[in-house]
Structure 1
């Protein structure tokens, strides 16, 4: 019988021109962490990888606006983002900034594709500022999408996911100076002629995989017409230099670079955590980057190492709005994850993000709504459950541990566990449903304390099930709960029989800096 495949889970490379806000946290970062933790509960090995997207043009543009060196800006925010992920209990097995080795790998991979004719040299339109004669790359030009009319940059529309370029962007302007005195010029760059690889892309999407519908629609829309050429190199002063005659002053485009860096990260995963089993690559990212993963990356990956690096599935999330408007760092419409983690526990933020996450549809964050939702659905219910458990524990004879629960309770717990885990599987990934079903289980436990003749051992078994099933959402508190019930960590597991539980903390999932003066112990 073949071994269970290992998941190699990629989180989207964060751009180190600022910190992580709650929109980032609630999307692919939390989702990837939940999948990995839920898979391990079922004995499926997982490796989570993420790198800092230091070569993005947005790093250079932000540094220019702030009057700092891009290298210093990238280093500062790479470190900050790593610390934020840790504080939010996002467990990444390999988080790194690309070093010289990684960049050499990327450059050589693209040069090999160029030598093989997968990439070709062709003219491609770029914007040039007439006054400075400077060629502007993606982040350097702002305008409006010709398809949906949303504000966007010259490269991709984050709202609808369609490509934009110098010839179709509406009302273009220099992002830094605001000048509209721009002209379109043709520059010879490396491109991938995506239409050449249409059959490979179509064959990939003919597979029965659990694509999210809007992602699949985007791929279908793209394949519904002629696929454009896409620039793999661009005139720029920031990134990985092509360093090849005929491509002077050009860097590798950071969007196809993600594909190459992901292969490098997969190789790192095998080196850091060797595995004899098959790897299944699972990509998490926001809808705004879907075209690159869905079309560009699939076209290129199919030409590398016989397609062995193609993803098993890609799982997108929609935007998380703040007070019904998109999180925007540049407009100051943002709540930083670091600020929130100082006032709420990681478990509270994670659970509410799961309960309210923008997985299949856009969602809205409002702190007052979060506090009310957590208080009504989690804190109050848990306070009653823990209080009644502690009262029942106090009535047990001294030295009496757990003797074993009824078969009917085992069946109920197993059914609840299977339901929750289905919503945290690759095939049906829907963390909002998983969070709601965790609350259903907690409500059933509360209901059980109200039934005459309810056995203490049944309560213990159901609570231990709750600790395990909810641990991908609230890992820190659920670990403490499991320790109190079983005397062991979740990773160890243990039969409940003969164990005498400890009293439960009635405020286990709550953190209120205003009242406690610090993180809940």
Structure 2
């Protein structure tokens, strides 16, 4: 059964990690600013994170979790036979994939100067910066290896319905880095080394944390000799579409960056807007995806199709309940939000206005981004990674075409960057439409009566919320552009009033009741 309690738990830990990440970034900015050490560090962390996104997260989980869940269901739900088969499978995957990741790490360490030449060619003319970047990246790169181990153990724990531990693990990275920046970095000659060693140490701690938890649940994995048998080849086969899809996303991001670089300050506007819309996406979309994939996999493999369908509907309903008001808030109150968070020092009122435009444009696609996170498990749970990959190709092509067209059209008014943001959001809706149509055509997703009844009610509540936000800005206008304290207070009042109106209407319409919350959110 789909657990809203688990979604809230994952989202809460994700929020904690994001808050600590913000503290980390403030400390980094205070300690090393934007000079050569900062440049070297940001490139150094980008390389292992790129490989982590490709290998140790979506691609691996979409392949491993359904196959692990299938073996877990052998012989009946959580019976000994299923546990033994699942544990043996996890050990074989661990041995084979660990051998590959070790080889990748060794090759990367040896070829590090060449990799830095590729990823940061502008550093070549500065031997000091180039050498520091190579050193920091070499130290931090083993973080990738630990992230793969963490992804495997997290997949096991999530399949066992223990979602909190894997969601909390990333907090360790920010804790280690914050402590290092506070107590060690100010007392050493090269603070970049503290960040690099801290990253690798945090990866090791995350792995040990998850391994201890898994061992207590009976999944203290042993390490057999690697064997690239048919079973492992099937895992790799399922991973390939995810790897290619991740590569396509990186290409899309690169093209968007190139386009944005053609207009002064556009890269910054998009970057600041991205930080804001990524927060609800991570808290809601990613959390739902994390919980839904193992839930669907277990239900489908156990022959409980009705349970799987109910989980699908409740996940979509809960996603709509949270992401629609978040979207309305980011669109209707974009400018006061950006002003409170960013407008000070070198961040001018003009920058606030343009960043708000970018935020409004990309937020149009926010529900679609979350919907994609909820729809993709419907394919992954059935070991179908090819169909989402095909649609990702269509989405990336559409993204590039729309961004190009809108950028050149809107550039004449000096807002070409809005076209990039809007193109990304519209492309996300194309992906959602393709995923939903296919799931419905195959009979894997049928909207139930409750979801059909509640969606219009949620939409009406969000319209009312938008009216409050827009009207409230007119009433609070003098304070929303006043001192920092006045801005914070008036924005808090505006958002609070809109949230109260939304919640009251949701309860009044019966779209989501207190009984629903107690039944779904408080149940273990």
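Coordinate-derived values only; no laboratory data. Computed from a prediction, not measured in an experiment: that's the story for all the values here. Cβ atoms are built from the backbone, for glycine too; each structure is taken alone.
Quick look at the numbers
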quantity	calculated
Per relative contact order in percent (Cα under 8 Å, 6 or more apart), the highest-valued of structures 1, 2	2
Given -0.50, -0.82, -0.92, -1.01 for log10 I(q)/I(0) by the Debye sum over Cα atoms at q = 0.08, 0.11, 0.12, 0.13 Å⁻¹, for residues 184-407 alone, calculated: source structure among 1, 2	1
Source structure (of 1, 2) for helix-only ellipticity at 222 nm (-39500 (n - 2.57) for each DSSP H run of 4 or more, over all residues; to 500), computed value -26500	2
Label whose coordinates, when P(r) over Cα pairs in 10 Å bins from 0, in percent, for residues 16-63 alone is calculated, return 22, 38, 27, 11, 2 (choices 1, 2)	1
Which of 1, 2 yields 21.2 [mean count of other Cβ atoms within 10 Å over residues 432-439, calculated]	1
With log10 I(q)/I(0) by the Debye sum over Cα atoms at q = 0.13 Å⁻¹ derived as -1.26, matching label from 1, 2	1
When Cα Rg over 2.2 N^0.38 Å, for residues 8-167 alone is computed for each of 1, 2, the largest belongs to	2
Structure (1, 2) behind the derived value 17.9 of mean count of other Cβ atoms within 10 Å over residues 120-127	1
When distance in nm of label points 7 Å out along Cα→Cβ at positions 440 and 472 is computed for each of 1, 2, the largest belongs to	2
